[in-house]
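Next up: the structures, one after another.
Bear in mind that the values in this text are calculations on the coordinates, not laboratory data. These numbers were taken from a predicted model, which means no experiment stands behind them. Cβ atoms are built from the backbone, for glycine too; each structure is taken alone.
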Structure P
Amino acid sequence: MKRLYSTVQSIILLGVLLISNAHLFAQDDNFGHSLPREMTAEEQLRVGEIGKSFVETLPPTGTIRNIAEFEQMEGALIRYPFGIPYSLIAEMSQNCVVWTVVTNVSQKNTVITSYTSNGVNLANCKWIYAPSDSYWTRDYGPWFVHYGNHELGIVDFPYNRPRPNDDEIPKVVADTMNINWFGMNLIHTGGNYMTTGAGMSSSTDLTAVENPTLTQTQIEQKALDYLGVTTYSLVADPNGTYIDHIDCWGKYLAPDKVLVRSVPSTHAQYSLIEQTAAFYANQISPYGTPYKVFRVNTPGNQPYSNSVILNNKVLMAFMGNQALDTAAQHAYELAMPGYTVTGYIGLGGGNGWQSTDALHCRVMGMADRGMLEIVHMPYSGHQPVLSQYPVNADIFAYTHAGLYPDSVKMSYSINGGSYTSIIMTHLGGTSYTANIPGQALGTVVRYYIHAADSAGRSANHPIMGGIDPHMFDIGTTSVDPIQGFDPQTATLDNAWPNPFNTQTTIGFTIRTAGKVRLEIIDIQGRVVDVLKDESLGIGHYQVNWGGFNASGERMSPGVYFSRFRSGNKVWTKKLVLLP
């Protein structure tokens, strides 16, 4: 009798759950119809299947380069039924191709109907026909590389879930795009991988845990052989969650920029997160300088780092808290000048995104087959006084379309002034050069490179060109002889523009968390405004000053100084306010 009662009770409970789920799915045909991001109980019994039938191929040939998320993308890969709102799909479809994984033509027609009624640009829609198990396209989707004779290829890996349909998607993508597929026998997942596109990549040490038969050296060798990664950092996960994915707390924004979440000092993970930020702040980027570590506030474990960079856009999760959402959006705007940053509430409202799962997990960038790539090692920091500063670059047009000769330019700016453009000299092959003229001691130089090809593509180095250029100064020292300033502890950037008449931006970096103060002083040493006076975590910060004092009164034109204090160290930089 007790057994019968339990059975009846279970049937009633099951019926309630089915009705509840049916109601949930009825609210939006995007929602549900997917295995969870974590393994189910049944899948945990089948972990031995992961990678069991994977056949490794020879690696790509020639010089190999893993393409970064922030590089030129042809489009984005998503899967139906979706885990993302139609508003996000509609936004992506405005300027790039949305590749949708559907099972068959019938399902494609269903999607077209929904796309039409939700403002998706059908002219920018393409289709991948394949069965799938879930909508985590970032986790199981393809990794793109350049190799050989400037070719685009896909590197695949055994997906760290026993989901055979998902695991086959990269092969189908390669066939659909008509590019070569390479198999790397390293159990992995895309949410736990980020790359600079310049030989440096990072994951959490989950990669080592999930590949117990490989040593650290063997893992690094596979990353080198298949992805061209010369420095592969496996870091401890500071979040302490079940997922251990790097996109839950960090993201490369450029070859020399990385975003790391921040939390209040009272947060349980504060120390570990700050240690992780310190790790990146003290690593040397592909540009030969320490990474600029930008921070985004996530006091309630908001998944703000779980965002997608898609060409000149940043698409991020909004959680329904306007103050926090706006602050996170502003953090991206400061870190990535020139990008359009927009946020999206997840399906089901504010709870649609989770701290371990947001839109980055469900959208995978598809590299541009016709990418126009500029390769350049930039000047930075403090340079000696020279008669000229050669700027050298290699430029690759992957469509094999010719470059417009008069489009290949190097533009430079002196002390925040307007840009002067010089057509670069073609040295033969892919090599170009131009010279920045010699400058006086103390001069601040900003510059960027631009090129366009006959296939209609254009590119800058750095990506946003004159909005966020490379920068160096001439002959100044980074050590204050009076204060004994140590540049490895903190740095104060030159303001830009400078001289200025409306607003200048002052950046600073701290590599040890603690109290900082950034103030504006006049030529008599009097403090006229305080821009920062608080405890901050490790990272790179930017503050604007509009030439007003603390009372909101416009200051007289002339010389001022930004004075930055970190611990017992002080650094100052001259500012010139124009009439």
Structure Q
Amino acid sequence: MVDSSLGIIADPSIPYTTVDAFVQSRYTCPDYIDSCSFMKITGPVSLCSLSDTYTYRMHRNRKCTLSPQWQLPAGVTIINQTDSTLSVQFSTFGVYRIYASMYSCIPVKDSLIVNMVSGSGTLNIGADTSICPGSTITLQANNFLSYLWNNGSTGSAITVTQPGTYWVETIDSCNNRLRDSIIIKAYDQLINIGPDRIKCNNDTLHLNAPGGFLNYTWSNNYNISSTTAQNVVVYPSVDTTYYLKAEKLPGCFAYDTVHISVNHSPLVNLGIDTSICIGTAIRFDAGPGFVQYQWNTGASTQQISVNNVGIFSVIATAQNGCKSFDTVRLVKINQLPVVSLNPDTTICYSDTRILDAGVGYVSYLWNTGSVQRSINVNGTGNFSVNVIDANGCKGSGSIYINTILPTPSGFLPPDTSICTYSKMVLKTAVPFNQYLWNDNSVASSITVSAPGLYWLQVMDNKNCKGKDTIIVMPKNCTRGLFVPGAFTPNGDFKNDLFKPTLFGTVQRYEFIVYNRYGETVFETKDIMKGWDGAYKGKQQNAGVYVWKCIYQVDSQMLTSEQGTIVLIR
């Protein structure tokens, strides 16, 4: 079987899937164009003759019939051209890039860099200049095959003593004919750095000398940016004359002077950048001695008063026309200090209240006369304080204490007694906010096991403190073992556990319960634990069980007792 659309021969006896073949599609160019996929330019790249013709050849595929498109830079002239060659001449020395390209299905191109350099170098006899009377200038044109100067000289150099136009024609090693010329003027020995000048205060002046000199020498060397530059900046504080000596040619100098008169105006000092407190203003003063003031706010007075953040500057003009300037910044408007005294208008009886104005102020003054940060008060009255912060801003605060509160008392129970082996919980009759027992406990209650004097200090919801004591006295109490006769482990939290009660200080304890078969169904050495009527997680049947208790209390002998218990369901 043949699938003509895919060009695949298929066997009808073999299952055929889409992964057994693929279709490939490709666009092809006509053969005469597609063969133009390569080109290369060849020809001389290191040249030196401007009169010779140089030929460059374009190489391409043998079947390619397309003609190249040449791209030539300025200075290259076409002498002859075929479908594969190009003959050109170069008009000047330099580096040139010759391009050629063909545009087929796949555009191809190539380029060649050509370096046209004189075989003897560049001809340059110098820039136009001047000549001083009695001096000479040597004009030099080296490394060429032949020379012809305008005065007929055929050497590589000539010496001139007069102004005029001089030229030379040379032939280099590649037979190129080159020409250069120079204009030499008569030097007039004059230089001008401008008229005398007047400056104010610390102003600077620019003194500019004309160009064309070999060097410059300034004097005197006082507050001048350079003594050898063509253009200098001067800033004398007193009247000063500056001198310039400029060398046009070796040994040929020109001179000039300029006098700088310096006027002065009084100094303006607005002070350092600052801040003020809200609700206040600051005054900036430019000082006396001026005939005119011009502030950036528009004011024309000697002083201005401001209460807003910003930059403030003034230009003050003296009688001699000199101006003085200064600027200052009002950085910030600071808020006034807020003093927060404790607002509680009450005080506890026999208590002392600390009134604290807060940290961070540089001065304090209370109406009591104290200059400390805080004061202690123990009665009613009006208390106030004035403060000043680090910005110099003032604030105040006050409090009127008008009520004296009673302190807590009688909150512990009456004196009592305790067995030497017992424990007792001491607690207050009513709750308080804070507790402090004589053993440093801060709990609402403590458990005691020995006679003694116990005290508690409390703080109520008014922050008033009180103290109470209780005496716990010793008493003689029963010692020994008590075991109930029955228990009902039914989960009603009443008589659910079977355990003995020991009176006295327990030194040793072991309690065991057996069933009728002699199996141990419960055993413990913890006096606080008891049997819940279960064995291995299973509730035991009602009936009689045997118990055994081995114990020792206080300093008595080790004792062992046993009996029975009835489990009731």
Structure R
Amino acid sequence: MKAKKIFGMLTLASLTVLSLAACGGGNTSSSGDNGSKGAKTETVKLATKAKNTKKAKEGGKLEVAVVMDTPFKGVFSEQFSKDAYDSTFMEPSHQEIFDHDENFKIIEGGPADLKLDIDAKTATITIRKDLKWSDGQEVVADDVIFPYEVIGSKDYDGVRYDSNFQNIVGMDEFHAGTASTISGIEKVNDKTVKITYKEMNPSMQQMAGGVWSYAMPKHQFDGIAVKDMEASDAVRKNPVSFGPYMMTNIVSGESVEYKPNPYYYQGKPKLDSIVFKSISSAASIKAMEAKQYDLFLSMPTDTYPSYKSVDGYEVLGRPEMSYTYIGFKLGKWDAAKNQVVTDPNAKMADKSLRQAMGYAIDNDAVGSKFYNGLRSNANALIPPVFKNLSDTSIKGYTYNVKKAKKLLDDAGYKDTNKDGIREDKNGKELTIHFASMSGGETAQPLADYYKQCWKEIGLKVEYTTGRLIDFQAFYDKLENDDPEIDVFQAAWSTGTDPNPNGLWGKDAKFNYTRFSSEENDKLLAAIDSTESMDADKQEQNYHKWEKYASEEAFAIPTLFRNETLPISTRVTNWDWSYKVPSNADMWYKAGVTADKR
């Protein structure tokens, strides 16, 4: 399961300068007036499955490098973990209670099944009879109910208590301490739990959507107060889980060793042991050349040319559930109303101005030159990894300087004093302030490239504060609607539930553009409606909103991302595609065909 999150913007360091002629990547004239096509796209195509499909040898040890430049925190419980690296370390051991299809919709056949009753507003979770924790105890209904009681507790200080939990009948009273139990959660029997909700929505069908996807071994936390759980041995030193492997030796901040879970419901996995070790990105290439590890998780894509052809390895790839975008400040957050208030007189209120800035950029060239072909032009605000929901018919904002200039001309943004810079529609000086994050060698030249492209269509764009901004200050300015920001560059991870309400709804604090409209509200409400529980209706409603968002251009998607996984050629049965029903399933089936790398 992956949660939604903001990204610490583009910090990858693939080039120190961008080798593009003007803004079109070299295939057009310097002014861009003689053509609308940019640089030839050089997108890297990588397999999602290992080539080795030979029968695995009995036993063997798999050594895995987790590439990271800070020690992992070691919070091995999804109820408390806030760190993506901790989630990575939990993959072989901490399995979700549900399986999913390639679109991350919950399916039957996993550790538990989910049945939704729209009319009754209930979700029924049925645990498989043979499911046991790694200490031999059965996984029971109390273990499914327990995380709701922990996260809903007034003493819980983690990040999971959100609208999905508040949507449960009786949760508000339990959280406030006026009720000792959650009235909307019923233990039907030892293997069945029924949850009653205030409202049903299609996100409940998705992993990491409206229904919590994890169980928690209640017996292991007996006698531990909620406020003390995160620091307890049950989380930090000897976590109990029901995945194919179990954590047996944790060296804080350095490594985790796993042994087969003798009670795993699918049977004994192929390997005798797995070891995860954290290594720095600076040391990763040499470690690969020395064949020290079988897999390299979280491998930086900026150094891809350095490891794409290392002997003894192949590099797998898959699309990420994320995108980068250019956002336009169109209003402010009203704390009293808890929603955005759009200003019709904002500097960037004219959508022709926003559209023109989108057409001025050659994102295919950026993906090819900056990111070694591992990123490509984004056409819409739903990533293509969600094949059933992403509207591929939308062309998006591809490089077209002629169109950009015409949009500005027709909207009244003209160069009245013939200095090469356009004035606003009233003939006054127009200066657009652009905020982008610092970090790595790529951030500055990429931001400079955007400025160059906008200057090419006659727009004067200056950096907010006069320079790039560090991560914390950048998001502080966005959240507080700093008047120095007119345009900004950011990124978003959808997680396994792509519902856009959490980022682009009028009640979403993450809606940093502060855009809202009656039509946007209507289209987003349709996505969140029970009508969208039907797959065809859901697709139609997503596509309607995507087309509207593209036309309004309150945020212009720029790049879709791909991630990479170097893997030793001795590893067999490894499938990194999203068709795999759970992360744990990858580790369960993996084996090795030789004693050495």
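Observations, loosely collected:
- When distance in nm of label points 7 Å out along Cα→Cβ at positions 113 and 545 is computed for each of P, Q, R, the largest belongs to: Q
- Highest-scoring entry among P, Q, R, by relative contact order in percent (Cα under 8 Å, 6 or more apart), is R.
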